[in-house]
Structure formats: C-alpha cells, structure tokens
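Just so you know, all these numbers are worked out from the coordinates, no wet-lab data involved. Fair warning: this is a prediction, and the values are worked out from it, not measured in the lab. Cβ atoms are built from the backbone, for glycine too; each structure is taken alone.
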Structure P
Amino acid sequence: MNQVTRILLIGGPGSGKTTLINAIEKLGYTVHHEVSRDITQKAQEQGIQQLFLDDPMAFSNELLQRRIQQFQEAENSIHFYDRGIPDVPAYHKFTGDPIPQSYRDACLNHKYDQVFFLPPWKEIYQSDNERYESYDQAVEIGKILTDYYEFLGYTVNIVSKLPVEQRLESILATAGLD
C-alpha cells in the first residue's frame, strides 16, 4: 500500500528553513516551498507593498488556501514542507489578530507526520523586501510556533544550529530516512 508521509519544517524568519529545504530537494525528495514570499511578491506587483501589513486577513486567507493545496497535492511518497497550515493561526497569535474557526478546523483536518523546528539563528538572520520582522520578533515567533504546534498535539523536534549538512542528517535520521 502506498502512503504519504508529510514532514514539516517550521521556525521563525531567518532560521535556515529555505536553505535546508533546498538541500532536501537536491537529495531527490519532494518538497513544498514556502508560499508567503510568492504571495507578497504578487501583491507588490499589484502595488501593495506589504499585503501582510495592509490586509492581514487577505494575506492569511491566501496563505492558508495555498498551504492546504500543497497538503492535498501530496501523493504516495515522502513530502517535506517549508512551513505548514498551523503557522497561519500561530502568526495570528503573534499579531493579535483573531483566529477564525476555519483556520482551527484546517489545522485539525490536515495533520503532518513529523514536525521539525529550526530555532532563530542570529548569525544567519537577514532582512529583505519580503521579511519585515526583526530578529527579536523572529525569536518571539519561534516560541509562538512551537507552543501552537504542541497545543495541537505535535511533538516538535528541535533542530540544532549546525551546518546544513549536519542539520539534514539529523532530520533524516530522526525521520527514519537515513
């Protein structure tokens, strides 16, 4: 019987998720890249500088829809995700915005098999046109993310601040893929 295994990488901005997901992809695994940058860039092309700040609910709704789509597209193999569905309501906890019941339902109806948290890493943190958070905010977001995933019943595996190859080895070993 074929089955889908969903492995999720979470963490605040600037924790090395994108670098790690790219390394996982180079190994031949199916990866689902972060979609928030794409949403932000498309909004900027339409003249909205920071959709997340200008219309947080529109941004969150699009983000949730795209992450659900990524989840549902997975077929019969191992899939790695750069951020997951529960990140959306967790960010609402960070901003103080209300969390719609539909967001909570989406978290309960779409479960990942394993969750790996990449903690904030000051030495690699960089700001850019799509990342508006400060390093201190990234630390706060990381705490909110881990708390929210644990609230949902996930075991959150902490990934040590190591070179990407060692982080990759650790994740693959913990996931039983080494």
Structure Q
Amino acid sequence: MRYIGLDPSTKTGFVVMDEQGEVLDMKEIKPKSKQDPERFGELAELVGMEIEQGDKVIIEGFSYGSKGAAVSTQYGIGWLIRSKLVELSNLDVINRYVEVTPNGLKKFATGKGNTKKEDMILPINDRWGFRNPSDNIRDAYVLAQIGRYLDGREKPTAFQRDVLDKLHENEVAL
C-alpha cells in the first residue's frame, strides 16, 4: 500500500510513502496554465495522474477561518481535487480518502494545533528526520505519515492519538 499526502494549493504538495515510511516520491505539482479556472482543472488532472490502484489518500482540509482573495482559489482547487478523488473512486482506483483539518495536521506534527508553518520545520525533522524547503511538501509528508499511523504502522503519542481519533469522523468513504 502507498500513502499519498496532498496539500492542495496552486503548488500542491504531493508525497508518496510506503508502509515502512520510506518516501517514494515528493514534489510540488504545478499546472502550466495561468488562467482560472483552467489551471484548477489542470491541477486536479495532474494530481489524479499520480494516484495508483489501492493508494490511501490523505488530504488537508479547508482553512475555513481564512480571509482574502486567495481563499476562493484554495476552495476552487480543493473542490476540483476532491471531485477527481470521487472520479477515481468510481473507477475503483481508490475507495476512500481522509481529510485532515489544518489544525489537526499541525497538532499531529508538533503537539499544538495553532503552530505557524515556519515553526513546524524543526518538529518534523526531530520526529521523522524529514527536511524540505517547501511547506507544501512538508505538510504533504505529515499527511502521508498520518495515513500510516491510522493504519497502525506506528505507535502515536497522546496528542497524535487525539488527532487520529477525530479523523475517523472525517474519513470519506466513496
């Protein structure tokens, strides 16, 4: 089984991890198109092309408290990627995905749900020995790890267990 961590954005963080926690692939997926909504659709297609039969997908949820023009872009991208996941389910490529709130992702990595992105760098390195200059890839890495922990491949800390318990409510069976 492969675990796919997805951090939807204009540069979508994408990490593929195996059952042992080995990173098989990591990148920022970027569309060539600059025109909205074409770039949203292209990004969803590019993400869909990376997902294989039997993958478990863990995606970062929407940041509902955010404000500004970028929010509509994030929602557009996020919904089209989720639509692609539903399409992949209809083709029997995947059977579910798990959505993790931004605060849940931060808490899983650091113990605190309100941690700033730059303050996640050291805890991710200390916990898993993972470093990457892109916060999109770092978030996708943590999401893939969450998938492994959900499947019992690692023993969680108390604060990680708290996040995992809440995720069972957010699991989307397709």
Exercise for the section: Supply the structure label, taken from P, Q, corresponding to distance in nm of label points 7 Å out along Cα→Cβ at positions 82 and 98 with the calculated value 1.8. Expected result: Q
Fill in the blank from the handout: Output 4.1 (distance in nm of label points 7 Å out along Cα→Cβ at positions 18 and 34, calculated) maps, among P, Q, to structure Q
Practice task
Work out the source of 16.0 here, i.e. which of P, Q gives that when Kirkwood radius over Cα pairs in Å is computed.
Solution key: Q
Fill in the blank from the handout: Note: relative contact order in percent (Cα under 8 Å, 6 or more apart) at 29, derived from one of structures P, Q, originates from structure Q
Exercise for the section: Using the calculated result -0.55 for log10 I(q)/I(0) by the Debye sum over Cα atoms at q = 0.16 Å⁻¹, for residues 42-105 alone, pick out the matching structure from P, Q. Expected result: Q
